[in-house]
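S.K.: Next up: some structures, all given as structure tokens.
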Structure 1
Amino acid sequence: MAKIPQRSLFNWNAIEAKSDLERFYLVRDNLPDEQIVIALEKNRGKGRDDFAVRAMWNAVLSGIVFQHESIESLIRELSRNPSLLEACGFDPTPITKQPEARLERDEKTGKMKVIRTAAPAPYYQVPMSWNFSRFLKNVIELKDEHAMISEMVRRLRESLMGELPDFGKHLGYDGKAIDSYSTGQESRETGHTSDPDANWGKHETSGFDKDGNLWKKVKSWFGYGLHLIADTLYEIPVAFSVTAASASEPVELDSLLQKSFEQTPSLAERCEDFSADRGLDSGGIKAMLWDDYRIRPMIDIRELWREEKNEPGYDPEKPITRALFAERVDTIVHTEKGNLHCICPVTGEQRDMAFQGFEADRNTLKYRCPAAAYGFQCQGRKECSAFGKVNPGAYGRSIRINITKEDRRIFTPTPHGSPSWERIYNRRSSLERINNRIDNSFGFEKHYIRGGAKMQTRVGLAIAVMMAMALGHARAGRIGQMRSLVRPVDKAA
């Protein structure tokens with residue numbers, strides 16, 4: 001008995017394709033790209049219009065969303081995916097050519113007859129590689145002349161702030177090395193590399209091991225540096241810049257912060273804390289954040305006081321301390337991280353001072369005698385008060401440190417190592433996850449990009465796509481899916 005094949009009730013391939021297209025729709029429908037498309041259409045003028053500008057632009061975006069590592073890979077996807085063609089704005093109707101006909105003489109009858117070959121398979125009309133190359137060249141020129149991609153990122157940032165009242169409240173920074181698609185070797189004929197906009201960068205880290213020996217690790221690369229500010233709670237980019245690899249991170253961070261706060265003043269008003277690793281440890285940046293914007297700097301402190309560490313007998317397990325009041329004899333000392341201690345003048349025991357909070361109106365950190373704060377006996381309590389020339393009574397001696405008059409790298413509104421500092425600083429790991437997505441999801445781990453303008457355009461589009469997807473999820477009530485780049489889109493909450 002012949003069996004009649006039944007069509008599946010669920011076409012899983014169609015479901016998967018639809019969920020993928022939903023991710024593309026998030027970007028297409030939430031990216032503020034009208035100015036770019038209008039400018040590209042104006043530049044085209046009365047030139048050839050084989051493929052509409054809007055369709056070409058959407059195709060470029062789809063290549064980023066679906067993580068194609070090259071234009072050729074994107075063209076192959078368009079050639080076999082009519083749903084994506086239609087979503088981008090191309091004609092999804094397959095083109096069918098008529099079978100070819102030729103005359104041949106019949107050997108038996110001697111008469112001529114028409115021979116028709118089989119009709120070629122239908123195909124879709126998609127742009128070729130040179131179409132994309134010319135189009136991307138025009139996009140790069142727009143970026144150089146009008147900074148439209150940066151403007152798009154600004155508008156996305158402000159839209160996200162409008163959707164999420166706490167977006168931008170916790171910010172962080174991280175720098176990332178991006179290799180150029182160039183070896184960095186100079187040509188013998190021209191004396192230049194194949195990417196003249198790139199150069200060599202070096203990232204050096206060092207510290208002391210458990211035996212007190214200095215260690216050092218150096219990473220070198222030829223290419224560019226991505227400087228990224230992001231919301232550390234939502235793990236979404238806020239601002240970025242791309243420079244040659246050798247550019248100074250502290251200098252670029254200062255410039256990027258100033259520019260972002262100037263473009264979006266409400267971001268500076270909303271931000272409460274800003275975190276960065278010890279490579280950005282700078283008294284100037286920390287002072288600027290607090291003095292100008294009232295933003296608490298959560299920036300790790302680099303190794304200081306190398307003189308003591310080079311002395312014989314240095315024990316890395318014991319933190320080095322220096323007198324807080326260098327002009328007089330006293331019992332109060334501090335570490336290079338800004339931790340405050342008192343030393344009992346009778347027993348010589350060192351104890352942590354009790355932190356009482358930061359007085360913003362005074363710009364002072366307040367500490368209290370640990371014996372009085374925690375209720376234990378201290379034999380040198382009276383002598384300690386005498387050194388400070390105070391008579392505090394039962395409350396115990398208190399110390400105030402005006403951060404504006406001390407080393408701004410060491411003393412900040414939130415003391416280094418405090419529970420609040422640790423909790424906020426630990427969120428900075430979100431920058432590392434964003435950088436990982438940029439590498440793996442957007443193809444910067446392996447790419448074919450040479451040239452500063454191309455790199456800035458490509459990075460800018462990747463960040464804009466990331467922000468547009470997050471904005472689309474936020475508008476649909478899918479807050480928990482904002483950072484997802486490949487997960488199928490859920491229904492609105």
Structure 2
Amino acid sequence: MFELHHLSAQEQWDWLHRGEITPIELVTHYVDRIGRLNDSLGAFTTVTADAALERAATLEATVPRTAPLWGLPIGDKDLHRRKGVRTTFGSRLFADFIPDESDEIVEVLDAAGAISLGKTNAPEFGMPSYTESLVAPPARNPWRLDLGSGGSSGGAATAVAAGLLPFAPGSDGGGSVRIPAAATGLVGLKPGRGVVPSGSGLTTLGGLVTIGPLARSVADAAMLLDAMIAGGPYPYSVRAPGWDGGAFLGPATRGEGRFQLAVMTTSPWDSEYDIRISAEASAALALAIDEFSAVGHGIEEIALEPDDTYAPAFRTVWQSGAAGLPVDGVELDSLEPLTRWLVERGRRLSARDLAAALAALTLYERSVIRQFSRVDAVLTPALALTPRPIGWYSQDDPELNFEQQVRYTPFTSFANVTGLPAITLPVYLTADGLPMGVQLVGRPGGEAVLFALGAQLERRIGWQRRHPPVW
């Protein structure tokens with residue numbers, strides 16, 4: 001039986017503009033689905049049904065229909081403040097916090113005509129790559145509920161994959177959009193540093209954290225990214241040759257071009273941990289290589305030059321970022337073990353330690369961009385392992401926990417360090433029916449090429465027509 005969530009985000013937008021549905025009808029459909037399914041999925045930590053219906057009722061009078069997301073439901077990641085709405089940052093310390101102002105990304109998406117249905121689940125302060133906090137139930141993978149959805153945008157991924165939202169914004173400081181997208185069979189894009197004004201990365205330590213979309217199709221991801229960019233790219237973003245700074249929906253829809261691709265299975269963590277790529281991840285990569293070859297792209301192999309500076313430098317910056325969390329004294333006892341470990345380690349570091357780590361990562365950025373310079377994009381596994389079970393990560397040993405995260409996601413963080421755009425594509429289903437993806441890392445300013453490549457692969461594989469059992 002047909003239901004509204006079966007439509008793509010673009011189709012829903014078209015129906016709204018043709019008057020075939022109203023914003024109230026669309027919001028009501030999603031609110032009803034959330035009411036039925038969220039308790040078992042853990043996608044939302046707070047649902048704002050009344051506020052969403054009120055906004056839907058007044059949208060015609062308050063936001064022009066030309067707004068790029070007019071009438072489309074979204075969710076705010078629970079790391080992003082919305083005025084008057086409970087925002088926990090994934091932490092028990094903020095279980096009852098209600099901000100008196102909104103973050104810029106929230107205001108941007110409101111101006112674009114989107115309607116927030118509430119706050120999507122996130123881990124404590126967004127630090128881990130899984131979404132299992134003590135302030136809310138875990139974000140469960142709609143493909144199999146005993147598995148997690150990854151993190152830190154795990155709730156957003158669960159909501160989109162399960163048909164509780166057409167698409168959703170997330171943030172990505174080490175893979176936090178791409179990891180949950182890959183785990184739940186979605187498209188996830190981390191834009192290059194400086195592309196999204198309200199989440200450029202330029203104001204975060206090491207330039208790591210950017211804001212990007214999670215969606216079921218490449219074109220829907222581009223549609224949401226275009227709305228995030230609003231009036232145009234940030235002045236400090238890099239524009240690749242052939243991209244005029246215009247909408248990404250064009251290349252994501254047309255899917256044109258022939259490119260030179262490099263396949264890479266090495267990671268910057270190889271010298272620090274025993275990184276093993278599962279058979280399922282290898283199968284997803286092999287399928288993508290075959291399909292790209294069939295389209296006519298050039299394919300070569302590449303390996304990262306060994307660099308022992310990356311792992312310790314990244315750890316130092318990650319711990320230093322945690323050191324600045326607004327937690328002191330007895331409040332430390334209420335932090336989850338991993339977060340407390342990160343905070344305490346970070347506060348023991350000196351300014352000299354941080355300066356040396358940032359310098360090392362800057363040199364690493366230059367090195368990787370040089371190594372990738374002869375190709376248009378680099379193809380890697382999205383994740384090294386299949387989606388991890390709920391409770392898989394150690395809660396007693398923070399060092400082991402960190403290692404587990406790296407072993408699961410060794411290919412994502414270097415794109416944040418280098419500021420390069422990266423997209424995950426859900427190309428494969430395992431014999432057990434679990435999604436597995438690949439990642440494409442582009443040149444500086446290469447988002448349009450990533451969207452074009454993704455559109456080509458999507459046309460051949462048709463992953464947008466795959467859905468989990470709860471669909």
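S.K.: With FRET efficiency 1/(1 + (r/R0)^6) of positions 250 and 378 (r between Cβ atoms, R0 = 25 Å, to 0.05) derived from the coordinates and found to be 0.05, which of 1, 2 does the value describe?
M.R.: 1
S.K.: Let me ask something additional. Here Kirkwood radius over Cα pairs in Å was calculated and came to 21.8; which of the structures 1, 2 was it taken from?
M.R.: Derived from 2, not from the others.
S.K.: If mean count of other Cβ atoms within 10 Å over residues 186-193 is computed to be 31.8, which of 1, 2 is the source?
M.R.: The structure behind it is 2.
S.K.: In addition: Taking FRET efficiency 1/(1 + (r/R0)^6) of positions 42 and 306 (r between Cβ atoms, R0 = 35 Å, to 0.05) as the quantity of interest, name the structure among 1, 2 where it is greatest.
M.R.: Of structures 1, 2, the maximum of FRET efficiency 1/(1 + (r/R0)^6) of positions 42 and 306 (r between Cβ atoms, R0 = 35 Å, to 0.05) occurs in 2.
S.K.: Sticking with this one: 1, 2: which one has Rg and Dmax of the Cα atoms in Å, for residues 50-201 alone, as calculated, at 14.9, 44?
M.R.: Value 14.9, 44 for Rg and Dmax of the Cα atoms in Å, for residues 50-201 alone corresponds to 2 out of 1, 2.
S.K.: For distance in nm of label points 7 Å out along Cα→Cβ at positions 74 and 402, which of the structures 1, 2 scores highest?
M.R.: Going through 1, 2 one by one, distance in nm of label points 7 Å out along Cα→Cβ at positions 74 and 402 peaks for structure 1.
S.K.: Match the computed value 21.2, 70 of Rg and Dmax of the Cα atoms in Å, for residues 138-337 alone to one of the structures 1, 2, and report its label.
M.R.: 1
S.K.: Given a computed value of 2.4 for distance in nm of label points 7 Å out along Cα→Cβ at positions 418 and 458, which structure among 1, 2 does it belong to?
M.R.: 2
Every read-out reported here was derived from the displayed coordinates using simple, explicitly stated rules and does not represent laboratory data. This one's a predicted model, so the numbers in the text were calculated from it and none came from an experiment. Cβ atoms are built from the backbone, for glycine too; each structure is taken alone.
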